[in-house]
Structure P
Amino acid sequence: MIPSDLKNKYPTLKDCTYLNTAYTGVVSSSLLEWRRATDQNYAVQVDQFKSNQAVALETNAQLQVARLMHTEVDQVFLASSCSVGLQAFLFKIPKDYRFLLLKDDYPAITQMVADHQFDYTEISLQNEVEVSVLAELRKNKSEVFAFSAVQYNSGLLFDMEFLHTIKKEFPSLLILVDGTQLIGAEPFDFDQSAVDGIFGSGYKWLLASYGNGFMCLKKSLLSQLNITKEDVLELLDRGHKSPLAMGSLGFAIEELLSYDIEALFKKKKELAVYFFEALKKRNLLEGFIADRKEHSSIFTLKISNAVHDALIKENIRCVKRGVGVRVSVHFYNTREEVDHLLNVIDQATK
C-alpha cells in the first residue's frame, strides 16, 4: 500500500513544490538517519568496516537492484554512476562496431562514443522516432544502438516494447540503454525486455543520493562479445566505490520496494497524463512531443524567463533545459501541485 504520510518521509517536500526529480531526487528521512549511523560506524571501525560491512553493503545493493529490475544478481554490476559504467563497458566493444545514436541525447553518450573513436550515425528526435530508428537500421548497418530510454531535455519516452520489433529483425544488434531517467520512474522488466545492457544512476528517481549507479548486462551480451563477468568487474574495480554511496542505493531501493511500487507507478502515471494533457492545451510543449501517444513524467515547457522567475518566486523547484524550463513529477507529487504550477503560468502569461 501507499503510505498515507508519504510526503512526510521526505523533508524537502515540506517547504516547496518539488517538480525537479529529473534533476535530482529528494532523500528520505530514514535514508538520512541510516547514512549518519553508517558514517559513525565507519569512523569507529575504519579498516574493519571496509573489510566487512562495505562488502555487505555492496552485496545488498546488488540484490535490491536485481529485485527492482526483475533480473538475476549475477547480471547486476555496481558503478559510481551511469556514465562511469557505460564508459567502462565501451572498452569491451570491438572498435570496428558502428553505433546508432539519437541526436540531442544526453551529451555524455555521444561524447563517450566519440572518445572511444567509434563511427556513429545520429538521427533526429521526432514524433515516430522508433520507426525512424528501424528505417535507419535497414538503410545503414549498425552494430550498436545506444540511447536514453527517456530523453533528458524533452522527456520523450522511447517505446521500449518496440525494441522487440527491432531486435527481431536485427537479432545481433546490441541495444544499450541509459536508464537513469527511466529506472524508478517507469515499470521495467530487464529480463523480459529486448535491452542487452542498461545503465543507471541512483540519485534521480531512485532517491538514493549521489555517488552510486549500476548496470545490468545480459549473459547473452557477454557471450556475444566473448567477455566474462570477471572482465566487467575488472573494469569497474579500477577505482574505489564509496561504501556509503553503494549502501545508500541498496537502502533507497529497499525502501521503495517496501511500498506498493506498482501502485506508486500507477499514481505517478495518472498524474503525468493529467499534466501532459494540460500542457498540450496550453501549447507549452514542443510539437513532436505533443503528438506522441505516450510520454514520460518529464516536461520541458516553452515559457519565457519572466514566467520562470514567477515559478521560482512561488518556490516551485524546476530547472532550465532545452527550449525552456523542465519540470517533472514523481510519486510524491500531487494534482494540487500541478494545478499550482499551471495557475502560476496562466497568471504570468495573461
Structure Q
Amino acid sequence: MGMTVRELAQRLGARLIGEPADGDRNVGAVMPADVAGAADVTFVTDAKYEAAALQSGAAAVIVGRPIEGLAKPQLLVEDVNAALIQALTQFAPKQKPPVEGVDPSARLGEKVHLGQGASIGPHVVVEDGVQIGPDTVIAGGCKIGENSIIGANCRLDGNVVIYYGCRLGNHVIIQANSTIGSVGFGYVFTKGAHTLVPHNGGVVIEDFVEIGANCCVDRAKFGNTMIGMGTKIDNLVQIAHNVVIGKCCLIAAQVGVAGSCRLGDGVVLAGQVGLADNIEIGAGTMVGAQAGVMSSVAPGQKLAWSPALDVKEAARTVAHVLRLPKLSQQVKQLTARVDKLEAPKDHQE
C-alpha cells in the first residue's frame, strides 16, 4: 500500500524533519539502506549504520535521532524497531481475508463448538468434542483431534495437526506442517525389545505463543508438555515430552529440547542448540548456536561451545584450539632439534 512520506510519518507518530515538499514523496516499501530506492523507506537502528543512510537512495529514513548532513526526509521516532514493525505492517501485501464459517469440504465431528467469526478452511478435519474460539482461523488441510481446545484469535496455517486432548490459548500462531501432541520418544527395553511407554498426558500452549513451520511438540507421558505465554519458536524445532518452557522464551531453528527439560522465563536458545534430558535452564540464560548443554544451568548465564561453557571460557578454548596447528608445527621443529642434538651422543655410545 503506497502513501506519502508525510502520511507514513503520521501513522508512525513520527516527527518529519526536512523540507516541507519532501513530505509529498510517495513510498511503498521498507528496504535496507544499501538497496533502498527512490520509492522506499529505510531505517537506522544504530549509529554505525548512519554512514550507509547518508549514501542511500531511499526517499526517507526512520531515525531515533537526527542525522546531520542527511539531505532527505527523516522520520524521528522514539523506538526505531517499533516504528519499523509498524511501517512493515503498513506496506504488507494485502491478502484475501479468511472466510467466516465452515468450508463445504471440511468435516466436523459431534459436539464441536465454533466461536463467532471462526474460519474453517478446505479439507479440515475437526474431531468430536473440539472447541474453537472466536475469530480463530484454521487453514486448509489441518486436523484437530478429539476434545482439543483452541482459544480466540488463533491462526493455524495449512496442514497443522493438533492431536487429541491438547489446549491452545488465545492469539496462538502455528505455521504450516507443524504437529502438536504427537507421542514422545520414550521407550523401555524389556523382554528383548524396545517398548513404547504410554503417553497419557497432553500439551498446553499459553497465550501469544508463536510456533514456526515443521515443528513438533510431543505430548507428555503424564501431566502436560507446556509452552509459556509469549514464547516464540522458530522452524524445525523439536520439543520432547514433559518439557516445560517459561514465558517469553526465544527458540531458534533446529533446536532440540529433550524430555522433561525445564526452561525458565526469558531463556534464549540460538540455532541448533541441543539440551540433554531432565535438565533445568535458569531464567534469562542465553545459549549460543550449536551448543550442547549437558547439565542444569543457573539463571542469567551466557553459554557457548559444546559441551556448553561460559562464553568467556568458550572463547579462550576456541583460541587455544585455533593455535593447535601452529603448536603442532612448533613441537615437530623442537623434536627435530632435540633429535639433532642427541644424535652425536648416540654415535659416541
Structure R
Amino acid sequence: MTQIHQLVPALHHGDAIGDSALMIRNYLRGKGYRSDIYAYDIDEPVSHEAISFRKKRPDVGANDILILHFALPSGMTETLKNSPCRKAIIYHNVTPASYWAPYDSVLVSLAVRAREELAGLAAHTHRASGDSEYNRLELEKLKYPSTCVLPIYVDQTRYSVSPSPIIVKTVRDGLYNFLCVGRVAPNKKLEDVIRLYYFYKKLFNPLSRLIFIGKTNVVPAYYAALKELTMRYALMPDDVVFTGHVDWSELVAYYRSADVLVSMSEHEGFCVPLIEAMICDTPILAHESTAIPFTLGSSGIRFREKNYPELASLCHRLKEDSVFREIILTEQRQQLLYFTKEKVERAIDEFLEPLIMKIPALP
C-alpha cells in the first residue's frame, strides 16, 4: 500500500496549517493509507500527533508520496528534493519581506529565503497545490507542473463547542463589538482596523469595542506601534482589547458575540478567520486583497478603498438594518458550502490522483 506522509515545519496547537494537515492525515488513514506527519517543532498538546523530524526522516520508496506544506524555509525543502518518491507541495504563501522590513530583519531574511526555496522546488515537484486560487496562480508563474487548488481543511464541527459563558457574559454587555482575528503582524494592517473603529466610535456609536484575537509576540515592535496608535486616538484599554491566544470555547464565544468581523489585511494566502466567521454567522467586512476575494467569493461586505467614514457607515447599517444584515449572512452561508468536508475531501482526492495513478513527468 502506498504511504502518503506530510512534512510540516511546525505543528502548533490550534494553527490552521497544522489542523489542516491533521485532517488530511486522518482522511488518508480512513482510506487505508499509512500516513504520518513529520515536524521540527511540535506543541505539547499535539505531541502525540506527529513524528519529530529532528529524530527521524520518512522512509519512502518510489511508489510513496511525500507532501510538503510550504510557508517557511526549512531543511524539509532539501529532504523533499532528494527523496526517491513522488513529491508534492501544498503552498500556503509567504508574507512578503516588505511587511517585516520596518520591524524585524530576521523575519525579512526568512521571507527572502522562503521565496528562493519555493522557486527552487518547482523543478523537483510532481504535483503542486495552493490552498487558494491566488496561491495556485503564484505556483503557475513559478513554472510548477500540474497545479490545483486544495483549500485549507477546516473542521467545522469544532465550532459547535459551547461558547465560553464567561466570555459571553463579558462581551454581550450592550456594546457593539468589532472583531479581528489573526496573529498581530504588519501584513494584517491592524492599524487600519483601529482607524475604522475610531471613525465608527466618533461618528456613530461611542458604545462600542474593538477586540483583537491572536498572538501578540510575533513582532513586538509592531504590537508596540499599535498600542501607541490607540493612545494617539485617545482610545482606552477597554475600547481596544488584545486577548492574545484563546481556546476554542473562548474563540467561538467571541465570534458569536461579535457584530462584525473586520479584515484590513493586505496579504493573505487563504484567511481562515473568514471561514470561521461564516461558520459562526458573523457578518464579514473585508478588504479585497490577495486571496480574500477567492475565499469570500461574492459573500460578505467587500471593499477596495479604505474610506473609513464610509466603512463605518456600513458597520452602522449592519447594526440598524436587520434585512441588510440577514442578506449578508445568507450569502456567507452559501459561500461556506464550498468548504464542506465533502468538498475538501474531493479536492484531496483530485490533488493526489495523478500521483497515485502515475508519476507525472518533471519539467
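Odds and ends about this structure:
- Source structure (of P, Q, R) for relative contact order in percent (Cα under 8 Å, 6 or more apart), computed value 15: R
- Structures P, Q, R, by distance in nm of label points 7 Å out along Cα→Cβ at positions 237 and 301: label with the highest value: P
- Structure responsible for 1.08, with Rg/Rh (Cα atoms, Kirkwood Rh), for residues 109-204 alone calculated and labels P, Q, R on offer: Q
Since every read-out is calculated from the coordinates, none of them should be taken as a lab result. In this text the structure is predicted, and so the values were computed from the model without any measurement. Cβ atoms are built from the backbone, for glycine too; each structure is taken alone.
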